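What follows is calculated from the coordinates using simple rules that are stated; it is not laboratory data. Please read these numbers as outputs of a predicted model, since none were measured by experiment. Cβ atoms are built from the backbone, for glycine too; each structure is taken alone.
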Structure P
Amino acid sequence: MYEEVSIRKEEVVRVADEIKNDEKRLGLFARIGLFYRQVVSELRKVVWPTRKQLSTYTSVVLVFVAFIIAVVSLLDVVLTKVVFWVFG
């Protein structure tokens, strides 16, 4: 198992070195184009959520944020009353 990991690590380092060498030879606009192509390639690998999942996740986040706002507001009111009671 350790050999497999070290081989992968060596391969990643080798590929990274090749990319660095290629980038040194490329001009500014070629590097920008390479970056754009790599971004598009990575975005194609993304598993995008369905509309139902997206609405569910959005609802969960909004409910959680509303809950945290309520807790912080309650603590603010309580601490305000305590401070006014102590310091008059």
Structure Q
Amino acid sequence: MKNSSFSRLLTLCLSFSFVGALIAALLGPRMITWYAEPAVDMGFNCAPTVAWANSALLKWQMWGAVAGILLGFSALFFLSKRKKSH
């Protein structure tokens, strides 16, 4: 019974850590863009460049997450299929 409770707790903690990482990945670039915008007009503004870089970062993070999910599910599928055949 203890092993099952620990496994459930570990799964819950990892699930919420992934949710927290996803929220940080989605909100972080917007906060950085907001922070990089100057309060007064100084003749230059790096906010558009920061916004572009953050959107590229967010796009590649999402592609990486999708690739990781697909690789994880395919590995799980093949490993479970191998165990059933033995």
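A value of 13.9 was derived for mean projected area of the Cα convex hull in nm²; which structure in P, Q was it taken from? Please list the in-between numbers first.
Numbers: P: 13.9; Q: 8.0.
Working through the options, I get structure P.
Looking at structures P, Q, which one was mean count of other Cβ atoms within 10 Å over residues 28-35 calculated from, given that it came out as 11.1?
Numbers: P: 11.1; Q: 13.9.
Corresponding structure: P.
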